[in-house]
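Just so you know, all these numbers are worked out from the coordinates, no wet-lab data involved. This structure is a prediction, so every number in the text was calculated from the model and none was measured. Cβ atoms are built from the backbone, for glycine too; each structure is taken alone.
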Structure 1
Amino acid sequence: MSTKDEAARLLAQKHREIEAGISHILHVTGRVDVELLPDEPIKLLEVNADTVPNGVMPLYFAASPQSGIPYPTAIIEVTPEEFRRIQAKELDLPAGWLHLQELPPEPEPVEK
């Protein structure tokens, strides 16, 4: 079984494969004691130039073990301008969404 961090990286990789407008994906975490709970979702903030501005609106999904994501998920998709406003503290993330860590794209496999 994968950890939440591993599942978050896998989910980010899958989203980048199907969403060409994504420029950044951030794994958001809260307090450690909350993150350790199995029901606490993986939280991703996705910056997508191809989305429409809707503010900070999380979408929740059930766990999908058959897809390699054994945890529930919450995703917020924002425009680059909304992301700038989040960084400037003009738009708030949901309560408990405290720490943001960029999930860089996985490197392309090198052909031999």
Structure 2
Amino acid sequence: MDSDPESALVLAYDGGRQIGTGLLAQQGLRPTTAGGHVAVTRAVIDQFNGRFTGLDALRRRRNELQYPLYPGDLVESHEAEAAIATVRGFLVDASALLPSIGFFTER
């Protein structure tokens, strides 16, 4: 985190996205490449009553870093630390949700 905060933030986001993908898999759902990262983000935010809203901010920040509009956009270690803390919270929430998640059915 201190030596490469940008990578730490991107990896934290990837961990959060994988948590979201795991929740969807528990429901029998699988994201496709058509919707990409946005589809996973929107699905977990919408299906779990906004509990994972922070994932969208991490996704947008990751996009800024991976596809910069201007040179020199830097990540400070405190920003990476906050991202990691957010994703740790996702893991706690997802672990609590897993026992009650069944297969997704349209209503």
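Calculated for structures 1, 2, Rg/Rh (Cα atoms, Kirkwood Rh) is largest in 2.
When distance in nm of label points 7 Å out along Cα→Cβ at positions 13 and 61 is computed for each of 1, 2, the one that comes out at 1.5 is 1. Each of structures 1, 2 was scored by relative contact order in percent (Cα under 8 Å, 6 or more apart); the highest score is held by 2. Have a look at 1, 2 and say which one yields -21500 for helix-only ellipticity at 222 nm (-39500 (n - 2.57) for each DSSP H run of 4 or more, over all residues; to 500), as calculated. Derived from 2, not from the others. Quick one: mean count of other Cβ atoms within 10 Å over residues 37-44 came out at 19.6 when computed from one of 1, 2, so which one is it? Computing mean count of other Cβ atoms within 10 Å over residues 37-44 on every structure in 1, 2 gives 19.6 only for 2.
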